Structure I
Amino acid sequence: MKIGIDARFWDESGVGRYTRNLVEQLQEIDKTNEYVLFVSSKVYQEIKNQTLPAGRQESKIKNNKNWKLVETAIHWHSIGEQFKFPQIINRENLDLMHFPYFSVPVFYHKPFVVTIHDLILHHFATGEATTRSRLVYYLKLLGYKFIIKTSARNAKKIITVSKATKVEVIKHLHVPEEKITVIYEGAFSPPQPPLIRGGVQTSPPEKGELEGVLLDYLLHVGNLYPHKNMDLLLKTFMKIKDGENLPVQLIIAGKEDYFYYKFQKKVKELGLQNQILFMGEISDSKLQYLYQNALALISTSLMEGFDLPTIEAMNNNCLVLASDIPVHREICENIAIYFDPEKEEDLISKIKEVCSNGKEKYKEKIENGKSRASKFNWQQMAKETMKVYEEILNIT
């Protein structure tokens, strides 16, 4: 069969990482089917020339006769996506198309599967979550709700990345349960032995990269959108600075966008520059170092579709301090230390507990976390995704 994959998000985080790993693993496990990969002009040249930027070397397209690249300049969430992109797809005479993101052309009527990662916008639909005017934002929000509902209705199958998201899709998009398959994401495997701060390092961070890191630190990984509940961390670290006197810092690693700079500005205004440090978007090797040497990963989210950093942390022997929300309970089970994301007192209490006990007391949790993380891998994700393809096309 001939399968298309919308990979226009290839060099993005989040959906981009999901797509890159899916493609990489499908190349390894599927030697029979033909694939067509739809990518941006920039990524088309990078893949052809094997010159992917730093941090993207994990997913090079191999010289494989079963794989074809199709270049497209059509951006997601655009008019062209709705009218021109279906024409480009149809030229390839596909048996099936996979959209790894909800943004499916309304006028594409051939068989497709869509991955829905979360329905966060159904819960956090405020003008604070955009850089645009409120009118433009709400018009786009209406468009989002129409497109995701249409995508869910027209898809042959829906993949969700967690049971929590599956519940949301059934509730808000009114999709029958049997149409949905839960397929978990994976985590990158540590590419080298542990990188111990103050000890022997096989690949240490560049000089100056960890400037300002003096104390034990908590690590936050990912974007800083409103549902991440970053104000809770601001309030918590204000109290730590003003009275709690806890020897701990917070490191922020993630995409440097509008919300990143907005949070950075708040930190400066509150005089928390020594307590909260910013690393920006970093390579996997540096991220591994930060995970392995952190006191704990911290996730204060009010809602997530999967929350990949929790898996990556556990995979790198890092304790997880997480908000008590359904997806964290689903993914981390009883391994994480949970707190109420609405109560800063509860978070401060848990940080105190972790600071006073140190990592040694949580050795069992950390070991169980490593075991739990091993159950989430990209090859298994690709195998289960292939089964969905085969089920749709009735291939056994």
Structure II
Amino acid sequence: MTGSSTQFSKAKELFPGGVNSPVRSYEPYPRYISKGKGASIYDIEGNSYTDYCLAYGPLILGHAHPSMKKALSKAAEVGVNFGAPTEFEIDLGTSIKAAIPAMQKMRFTSSGTEATMHAIRLARSYTRKKMIIKAEGCFHGSHDYALIKAGSGALTHGEPSSPGIPEEVAGTVAVAAFNDMDSFRSLIREKSGKVAAVIVEPVMGNAGVILPENGFLAELRELTSDNDILLIFDEVITGFRFHYGAYHTQIGVTPDLITLGKIIGGGLPIGAFGGRSDIMSQVSPEGKTYVSGTFSGNTLSMLGGIETLRVLKKADYSRLNSMVEKMSSELSDVIGKNVQCSVNHIGTMFQIFFNRAGVSSYSDAIKSDQMQFLRYFRFALDSGIYMPPSTFETNFVSFAHTAKDMERMISMTEEFFRQ
């Protein structure tokens, strides 16, 4: 038995399925990671891997970046959490507001899940309506109001995606199809006067990478405004991913509320939600919508975010985006010569779908050949390339990745299809 298989056997005696998040589980056992540096991670056997998972998105600077060492060192010196206000909260909040002006006021949380949960509660409180509309396949965390999807052939009433979610809760969430304005219009007509908010990922990142079609988000903004419905953009993944700011600032579509996470903490636990000041004024203690957390605004995460954004403000996003554009184009060329697959990418996110058509929706994504993807994943792993072990996740590229790293990704893919 290898070190990783031995540790996995021990882990199964401690944790359900041997892991602390289901996305980390794959057959026959997950690699146990001992350290990371730059674009590489190392397992406990000493094998190195070029990392395109990057902890599922937060590590845009790569592993063990000097800025994070600085943040951790300072936190160790001054204290990691006080349960009291600090200047560090103001410093990070000021940087975020300058980069994302639509976040007129914000509240820090400890995770993206908490951020979307509180944003939904706030939307209901502000509008005094109960219904939420989400897009099928968009992931907004693991709370009850987020783990809802449509049943087979039905896009009108949400059904729980996990046991333990009461039907009464699922009944307050309706599901439309991403990139399908008719489905949103139909639901809003059906639920006339009852919808508090529409929440979407502006770029889907948990059904693979699925881009919004031209005009979709702008039309969604117009539709929600015309019907007195709040629009929430979940930018936990996309915030600071493509440029220094949020995705919505690039496309000129402004939501009422925004959720952030991942990158704004540099790899440390964090989330945030914010938006229009008249809405955010409903949050306690200014308003009556209760939002709290022992670790919200903790010094450790604030310092991690401050240092990360300090580096990103000077970073050359255009160069990195161009490098990933080139890699994705070459991957498409490789795939096109061998099998009918597709590569979706935007900025520094990409994913390969093993199917016979392009992917522009969740219903397209689930038609992908998952077993073929798993064969590709295992081949990549054996070749020293680490990716998320699911076609419904996203590959990320960091500023630590080099052109040589991306060439290895292309050559590995060529070799896989030559088998």
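Structures I, II were shown, and relative contact order in percent (Cα under 8 Å, 6 or more apart) at 15 was computed from I. Cα extents along the principal axes in Å, for residues 312-367 alone was computed and gave 41, 26, 10; which structure, I, II, did it come from? It was calculated from structure II. When distance in nm of label points 7 Å out along Cα→Cβ at positions 96 and 360 is calculated for each of the structures I, II, the largest result comes from I. Comparing FRET efficiency 1/(1 + (r/R0)^6) of positions 176 and 256 (r between Cβ atoms, R0 = 30 Å, to 0.05) across structures I, II, the highest figure is found for II. When mean count of other Cβ atoms within 10 Å over residues 336-343 is computed across structures I, II, the figure 17.8 traces back to I.
Each reported figure results from applying straightforward, stated rules to the coordinates on display, with no laboratory input. Computed from a predicted structure; not experimentally measured. Cβ atoms are built from the backbone, for glycine too; each structure is taken alone.
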